[in-house]
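Below you'll find a set of structures to go through.
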Structure I
Amino acid sequence: MLKRVLVANRGEIALRVIRSLKEIGVESVAVYAQADKESLHVKYADKALCIGKGNLRETYLNKGEIITAAKVAKADAIHPGYGFLSENAEFAKLVNAYGIVFIGPSPETISRMGDKIAAVKTALEADVPVIPGSHGAVESDQEVMRIASEIGYPLIIKAAAGGGGKGMRIVREEAELAENLHLARNEAQNFFGNDSVYVERFIEVGRHVEVQILADGYGNAVSVGERECSIQRRHQKLIEESPAPFLPQQVRQKMFDSAVRLAKQTDYIGAGTVEYIVDEQNRFYFIEMNTRIQVEHPVTELCSDIDLVRHQILVAGGAKLPFTQQEVLHEGHSIECRINAEDPDKGFIPSPGTITHLILPGGPGVRIDSHIYPGYTIPHLYDSLVAKIIVHAENRDVAIARMKRALHEFKVEGIETTIPLHLKILDNERFKQGKYNTDFISREKILAQ
């Protein structure tokens with residue numbers, strides 16, 4: 001059993017972790033940059049240590065500073081939250097080297113699933129469907145030509161060492177292949193120092209569905225439901241819900257089974273998420289595995305009545321999962337809206353500042369995960385997420401109505417927020433029918449209304 005945990009994060013997720021720690025009787029230690037001195041996670045923790053002025057590299061991304069803080073506080077574990085160092089295998093390895101428990105999977109698992117090609121190979125080993133393609137870096141242009149003829153068009157060329165859309169080219173017909181392959185290789189070399197690329201079928205219209213898993217150190221793993229995450233802007237999720245609308249039950253079950261197989265294949269420990277793309281024929285393919293707690297984890301918690309963070313901490317301390325797959329139940333419908341301090345009408349420019357007035361929504365089936373309060377100044381240095389509104393109801397229609405009611409109740413002055421954007425989405429007929437995919441924002445011209 002862990003006795004004292006340092007939370008290596010900030011904002012709402014740090015506060016969320018601290019709350020679970022308090023409920024299971026474990027002491028919490030917050031770390032904070034000077035710019036976060038007045039944040040709620042600092043006020044609520046049993047102990048708080050300043051780790052620098054504000055620069056991310058000097059504070060929340062500073063491995064040495066965080067481990068030093070853990071040693072000073074005599075913490076026996078570190079919870080990384082999401083983002084920052086949560087999927088950094090080097091950090092997890094360093095934490096373990098200092099005799100501290102890293103609350104998450106092993107450094108080896110993080111490294112394996114963080115490598116795109118290794119992750120796909122692992123998925124294949126676990127009999128998890130993957131997108132047709134090279135399944136690894138291609139050796140020559142001739143090999144690309146051969147694979148293209150096998151999988152057909154459109155296809156996508158991706159940098160093997162890449163991310164963020166760099167070294168990525170969509171090819172719609174054979175005549176475009178040679179030029180785009182050349183451009184992708186050059187861009188990959190310029191950005192990542194490695195011109196290796198891989199090729200796969202491009203699924204132009206799809207839905208982004210992810211499966212939550214929990215696993216312990218005794219070989220037990222369960223799926224805890226799926227989340228529909230297709231409402232996105234530039235690959236950033238805006239709204240998540242569960243269950244995924246119009247996903248056939250037999251497909252859902254196959255996704256659950258494949259996610260559990262992958263968890264066992266990787267000797268996974270803790271909370272994680274397996275992400276899939278689902279095409280128009282409801283065929284699903286592995287995208288990646290997130291080896292951490294997700295921003296949208298409350299959606300699953302409300303449908304399953306399982307505290308994911310609590311069990312993430314307990315299994316890290318050596319506990320077994322207290323339930324089997326058959327005992328994991330899903331009831332009702334849940335929706336989450338991410339509220340950011342941004343102005344959607346001005347290109348989503350950040351809107352830091354002091355909150356002069358605040359009324360948070362409440363009532364039946366409404367949960368707020370947030371670190372803001374009246375008088376709190378949102379720093380300009382960090383991510384603009386200020387709150388997550390999560391609702392739960394007996395069905396999707398009631399959940400949508402409940403979310404709209406909650407958004408209208410949410411009053412905040414002193415900053416701009418994305419609340420008006422969420423209300424536009426919820427009022428959209430295509431969204432209300434559940435007939436949407438990852439092109440929703442652009443196709444429906446939500447931002448132009």
Structure II
Amino acid sequence: FSEPVSVDPVDLEMVMRTCMEKDDLHRFIRPIIGYGAIFAPVSIWRPRRKILQPAFKPKIVEIFVPVFAEQSMKLSCKLSETGGRKVKLLPYIGAYTLDSTCETTLGVKINAQDDAVSPFLVELGRVLQVATERIFRLWLQPEWLFRCSPQYRQQRAGCEVLHGFTDHVIMKKREELKAKQSKSPESDRPIDLSDYDSKSFLELLIHFSGSAGGYSNEELREEILTLIIGSTDSTASTIGYALDLLAKYPHVQDKVHEELDEVFGDSDRLLQKEDLMRLKYLDRVIKETLRLFPPAPFLIRKVEEEITLPSGRVLPAGSGIVASVWGTQRNPKYWGPDADAFDPDRFLPERAALRHPCAFMAFSIGPRNCIGYQYALMSIKSALSSVLRFHRVKGRVERGNTPHIRVKIDVMMKAVNGHELTLERRSQRRAPKDLQIVK
């Protein structure tokens with residue numbers, strides 16, 4: 001990086017709360033998602049964030065638990081079919097996150113877990129790969145040179161598929177809402193809590209933005225694709241790292257199994273929202289996974305006005321700064337001399353209270369933090385609980401407390417080997433066949 005890099009949560013708290021503009025590298029993903037709020041300039045981000053905020057209230061997000069429960073049980077069924085063979089788990093997990101994300105955001109099932117060559121799934125992977133190549137291959141960064149490359153043609157073809165599919169769903173939803181309003185003029189009123197159980201994020205955004213006079217179809221597409229891309233990759237990566245770590249540390253996996261058995265017993269029922277609150281140890285495993293292997297290991301911000309940080313460092317106007325999430329979350333000053341070790345009990349309430357609140361920033365911090373972090377945690381916990389209820393994950397056991405997983409920077413930070421592991425059925429348990437109807 002040409003910008004200074006910081007691993008000090010005290011300094012980064014000021015940076016993330018005062019420097020709102022994001023780095024220009026995000027321009028390489030703009031052809032895919034336009035000005036979706038996550039990467040948009042502040043002038044666009046601020047009003048859109050106000051519209052998005054109510055859609056991510058806990059009482060609304062929890063209505064999607066049945067979707068996560070069904071799709072995660074389907075994931076468990078799919079993994080049962082591997083027959084105890086060593087497989088790369090990331091493609092299976094990625095299909096789960098795409099299925100659950102599309103169903104909750106668009107209200108449609110794309111069945112990626114049943115169709116590995118689903119056009120949406122294939123083209124999403126291709127356009128994200130092109131965006132990654134533009135970030136790391138300097139010769140692809142000038143727009144005029146990029147337009148002469150085969151990657152440009154791949155991007156254009158992929159965006160036609162993604163945009164075409166999303167635009168079609170948005171237009172159908174608009175027509176559906178218009179038909180409802182013509183039958184009942186009161187249907188355009190603000191939604192009350194009793195209405196939420198039948199809504200997707202798309203419908204919520206239409207209502208919260210002002211219905212017919214609110215978001216344009218293009219703005220809706222930008223926000224929906226941003227939600228899909230932002231949650232699919234990051235959630236899949238975290239699930240994969242968690243399973244990898246549990247394979248490396250069987251004693252931790254044993255504790256997870258004990259907790260799951262206490263909550264679910266011998267039943268094969270689907271997960272319910274009340275179960276999520278009871279899975280406290282699994283919650284700590286997930287947070288420790290996010291600490292050691294954050295999907296977005298670096299955050300880059302522009303400095304528009306000169307600021308003096310608490311450490312005394314001066315950031316001049318026009319410069320930039322890299323917030324190293326990876327480094328901050330492994331900083332021995334805040335996490336102790338064993339900061340690189342895997343220890344879920346770091347997140348016991350009594351230990352967490354002793355740290356600086358910004359020492360953990362897997363979902364960023366400040367006004368531009370991840371608005372969907374509760375949604376992501378629900379999806380991750382649902383998937384892990386469904387898979388681990390019926391399986392034991394096995395891989396190379398780590399001899400020491402420090403886990404070793406080779407990683408690479410894609411759009412997100414991913415494991416080089418795609419989390420190549422083995423899943424064995426627990427004590428003859430298996431995901432029930434009758435739940436294969438979730439297709």
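Read the figures in this text as sums done on the coordinates, not as results from a lab. For clarity, every value in this text was computed on a predicted model and none was experimentally measured. Cβ atoms are built from the backbone, for glycine too; each structure is taken alone.
Out of I, II, choose the structure whose coordinates give helix-only ellipticity at 222 nm (-39500 (n - 2.57) for each DSSP H run of 4 or more, over all residues; to 500) equal to -15500 when calculated.
II
For relative contact order in percent (Cα under 8 Å, 6 or more apart), which structure out of I, II has the highest calculated value?
Going through I, II one by one, relative contact order in percent (Cα under 8 Å, 6 or more apart) is largest in II.
For FRET efficiency 1/(1 + (r/R0)^6) of positions 119 and 351 (r between Cβ atoms, R0 = 30 Å, to 0.05), which of I, II scores largest?
Comparing I, II by FRET efficiency 1/(1 + (r/R0)^6) of positions 119 and 351 (r between Cβ atoms, R0 = 30 Å, to 0.05), the maximum is at I.
With Cα extents along the principal axes in Å, for residues 7-94 alone derived from the coordinates and found to be 30, 27, 23, which of I, II does the value describe?
Answer by label: I.
Thinking only about FRET efficiency 1/(1 + (r/R0)^6) of positions 47 and 311 (r between Cβ atoms, R0 = 30 Å, to 0.05), which of I, II has the largest value?
I
Which of the displayed structures (I, II) returns the greatest value of mean count of other Cβ atoms within 10 Å over residues 15-22 on calculation?
Of structures I, II, the maximum of mean count of other Cβ atoms within 10 Å over residues 15-22 occurs in I.
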